[in-house]
Structure P
Amino acid sequence: MANSLSASLGRFPFPAEVVPAASRLIRADDALVELGAEQARSSSLTQLRSFDDQVQVASVAVQTDLQLVGRALSKPPTASEEP
């Protein structure tokens with residue numbers, strides 16, 4: 001389930017060395033969105049809360065991948081990467 005963040009990231013022209021991390025970020029974000037949608041369909045508070053641990057793990061995955069992409073993009077380009 002693509003969302004606006006995933007769609008925007010998918011259109012962003014990442015440098016080749018960042019593409020694998022960006023792809024992981026997109027997949028992790030899509031998984032978090034899907035999990036949130038499943039949680040929202042819960043029919044009881046107990047069922048809703050049963051997703052809490054999974055949502056926490058998925059959130060950490062997104063945050064970790066986001067930090068990896070941010071660090072990779074903050075590195076200055078090498079001479080061969082300059083335009």
Structure Q
Amino acid sequence: MADRGSTGTGSDDDLTAVNIVSLVARNRELQAQIEQFRAERNRLIETERWIMELLGTQTPDKLVHDLRNLLNERDLLKALIDRL
């Protein structure tokens with residue numbers, strides 16, 4: 001088998017180095033995106049916990065249900081006040 005660098009041009013080595021540099025740069029970009037997504041996820045989880053606490057919701061699965069109930073109750077109270 002011939003050695004890749006035996007031609008003396010180094011072009012294969014240069015392409016490999018360029019590919020590695022490109023892959024490393026892309027990897028860093030993706031790692032930065034992952035960190036951003038994690039930070040956003042953490043903010044959303046904290047917001048969800050806060051809303052659950054305000055509504056007195058026990059599980060995240062019931063959050064939308066409890067929020068709808070609250071909005072329905074608000075609408076009923078508005079309708080009652082409007083009739084008075």
Structure R
Amino acid sequence: MMQVKNLDTCLNVFDAERGKKAGDGLVAMVLARGVDDFNLVRHVFDITDAAKTKHLCLRQKRKKIMMSAGREGTPKIVFYKEAQ
């Protein structure tokens with residue numbers, strides 16, 4: 001979950017990066033925005049390779065891309081498994 005300055009800017013960057021995420025073990029499932037704050041964004045992904053995904057989250061390049069999307073502050077990243 002992250003706060004962004006402008007959702008449209010975030011969506012443009014998100015869409016441009018969509019294909020690259022699959023190679024890092026991520027498949028986009030849901031992009032949601034806050035009800036009370038439209039610039040509060042939550043991305044939900046199906047993780048096909050946890051090691052690659054965790055490595056992706058630590059890369060400086062990824063942080064720069066997120067900042068170019070208008071991210072404000074530090075995003076909250078949570079890894080979980082679907083309940084059966």
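Every number here is computed from the coordinates shown, using simple stated rules; none is lab data. Keep in mind that what you see is a predicted model, and the values were worked out from it rather than measured. Cβ atoms are built from the backbone, for glycine too; each structure is taken alone.
For this structure, a couple of remarks:
- Source structure of the calculated read-out (Cα extents along the principal axes in Å, 58, 20, 13) within P, Q, R: P.
- Which entry (P, Q, R) yields the derived value 4.0 for mean projected area of the Cα convex hull in nm², for residues 26-73 alone: Q
- Value 2.1, calculated as distance in nm of label points 7 Å out along Cα→Cβ at positions 18 and 66, assigned to which of P, Q, R: R
- Source structure of the calculated read-out (helix-only ellipticity at 222 nm (-39500 (n - 2.57) for each DSSP H run of 4 or more, over all residues; to 500), -22500) within P, Q, R: P.
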